[in-house]
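Structures are listed in the sections that come next.
Every number here is computed from the coordinates shown, using simple stated rules; none is lab data. Being a predicted model, the structure only gives us computed values, none of them experimental. Cβ atoms are built from the backbone, for glycine too; each structure is taken alone.
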Structure I
Amino acid sequence: MPPNTKRYFEESGTQLKARSPEEYGKIEFEALMRSKLGDRFKGLANQNKIGLMALIGDPTAEYSVAGKNFYYGLDNEQATKGMAENLSAALDEKGLPAGKRIFGIGRLADPQTFAHELRHEQIFNERGNRALDLIYSSTSLPAYKGNIEQIYGYLTNFDYRKANAPLNEKERFVLEELKPILKQEPELAEIGPNRILSEEWLEENIRLNKAGAVGGTMKGKKAQFDLPDSILQYRAKMPFLNFVGRLEDEKPVKKSTGGNVERVSYERKLI
């Protein structure tokens, strides 16, 4: 996707203004949710579930969290009151949107935020859901980079002292920390035994990407050739495999002397 477009900034998690589900339009928003959720969760992207979602807060302002899912529901007045109190910092005089319980909050609420909160309908564990963000919501290189940044922040408890580490170091840290979840996902995603490369399928995809694999092709020493079907099946099911390991060659940006260094925002705590 072209840099400096609205979609690019949404994918990278750096948009200046959030859009509500209604602003995307019914068909586009449902399609976005399906692309970000992953195949085994795409059934959640139905109009009943999407109808429970809303954007709250100033769409140009950044809050301490980017989204919340109150999956215990709207079945009583006490639950609704509790939601309103929890979200009070982002609510205006109109109060809690009627009939909603899955929220994006402020500027950082992008399609991935909504997908993350929607996935919480089935995945209650935060660490596990963040791993699934990496696996399934990394549908482009900007989205993969954004996921690495966000998950690294979460895994390091949003420690500002670690925020300026090179992106490739953050990637290695995230992959190592989440390896147990990443390793079991092919079985949970029902990628059949005939598609299994080996127990080192993650490392194999990293090796291919570092060697120049892009999309469904590989640039060899003499010619370009198609990747094996088994590799393509993995990449189709788990989009992050198209980008994993491709951050190794990125050079850290040199800090200018005498000025303030902009810190990475670690307030994006998807809950």
Structure II
Amino acid sequence: MDIRKILFEIKNSCLRRLALVLFIAVLANPNAFALDPMGPSTTEMREGEFEIGIDYSKSTMEIELNNGDWTEWLDNVFTGAGEAQTFKIDDFEMSKIYANIGFGIWDNCELFLRLGTVKTEFGDSIWEAGENFDSDTNISFCIGSRATFYEDGDFKMGRLIQVSWANMDGDLKAPQWADADPIDLDLMEILITVGPTYKFSERASIYGGPFLHFIDGDITDHFSETTEDGNLASEYSWDIDESSNFGGYIGINVEIALNTFVNAEYIYSSGADAVGLSINCRF
């Protein structure tokens, strides 16, 4: 009986079970932070290697709407304009599914692209009238790079930069409203992190570090109703900012099958907690 072989199989079985448990936790978690999965900040591919995979996230965060303004028309005739109130949306939810592809341009530098869909929801924040926003399924994409700048045995240091964009539209509805308000929402997120990766076994490594997260975007609410004086239409617009842009994360990378890897990570900031997951195949 080969004891080493038995122990090796037990270890691999445990790693696969861990990856499955973390995957279920991601799908079930309703309060994840609105960040795309990050993965290690160090490179995992060599020059010329490709990687394809799937990313999933369901997220909630708090965003600030400021620098608002409104404009009003009656029967297409301008009637007034002014500043709109600044406020927060504390239940801004996004669900994303990405297909991703990565490429090792050098042994210490990778590029990646994610393309997928996003849905957004929030409620009772703009007018506090029991309204709820539910977007259509829209396109989202992300580009980024990671690079290793120090390596010593099983220990590496690197940096990750990624930028994502999404344009979302949908309807803001309330039970007592005759018609819904069309909403247009544009969002760009920038994430920068520098941190270590440590390979603690043949098939698994741990990674993490601090990160900076920036949001830039805008949201527009289009309102119209028929009154005794005619057709009244207005447009309210705000800039979008995140309530917090600094945090930290820790994750584990597990090879669950030949050249098939799972990244499962925990993310923390003063705004929220999160888990994230990616499944990738390398060739």
Structure III
Amino acid sequence: MKTKLFSLLLLLAFNVISQDKEVLLAQYKAEVLKQASAYPINIDERNILRNIYIKGNTHTLEVQVIDRFQADIRAEEKGNIEKQLRNTLGVLYCKDGTNESIPRTLGLNVEYKYLDKDLKLFHSIVFSQDNCDHATATAKKIEEEVRTELQIKELNLAGTGQVTVCRDSRYNGSITVFYTNEIEKRAVVYAADEYVVNTVALSLNKIQITQFSEQLLSAEIKAKESPNLEYINLGEYKAQIGSVIFLGQKGFLRGYFKSNTSVDSVILSIDAKKINHCLDQIEPFL
């Protein structure tokens, strides 16, 4: 299915930054209503732009396929439509200073609804500030991962030391994951209380990372499945110089970290997916 991409060609003659947004929003809605009177319009021989309207905080554009039912439209085609829109109009929606970003600056989402010949909805694509924030966060995350990889490679060439991969701060302490090659190449999960008085380290090799990650994720799943239990013991993982008992409390996972070489102990909430993601970045270097 060939579908042309329709931009929000509401060429409003005003500066979004310099005027009151309530006034601009009213003007925007009026322009949408005015343009809607001209619809439907043909896109090509198989598709029409049926309607545009604003409902709540969403500006919707309805595209209708006039010669097929939803059952005739494959998932691959829907995926291609979404990919095209997100890579073109979605990018412009998130970029300040474009016509497509005007709805976002006025607090509006933009939705493209795709209807079949029977006017049944078969696909919907929404652009929102949340989408933009997620895309920015993802780009930043990838950038940080590349930076970590380069730092570890540089350390291995330069000598011995440590590279901090990530740090998860909690109200009563923190969990830091770092790479070290000082004695041998290892990943270290380092738990510390708020004032770094009590500290516990779990030193992991390549095989231990897999074992720890699997047990950690399993414990988190079990904790979430038991939201009514005040306390549930979900097992213990013992490493080289420390250990951690996994505890479920009201659906959340906590870890009771204990040192094997001192009396230090720390109890902290644990985000299993975050820690495992950090360990995944270290594992290829062990």
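Comparing distance in nm of label points 7 Å out along Cα→Cβ at positions 178 and 202 across structures I, II, III, which is largest? Mind showing how you got there, number by number?
Working: I: 0.9; II: 7.3; III: 1.8.
Answer by largest value of distance in nm of label points 7 Å out along Cα→Cβ at positions 178 and 202: II.
Using log10 I(q)/I(0) by the Debye sum over Cα atoms at q = 0.10, 0.11, 0.14 Å⁻¹ as the calculated read-out, with -0.60, -0.69, -0.98 as its value, let me know the right label among I, II, III. Intermediate results must be reported in sequence, preceding the final value.
Details: I: -0.54, -0.65, -1.02; II: -0.60, -0.69, -0.98; III: -0.77, -0.83, -0.95.
It was calculated from structure II.
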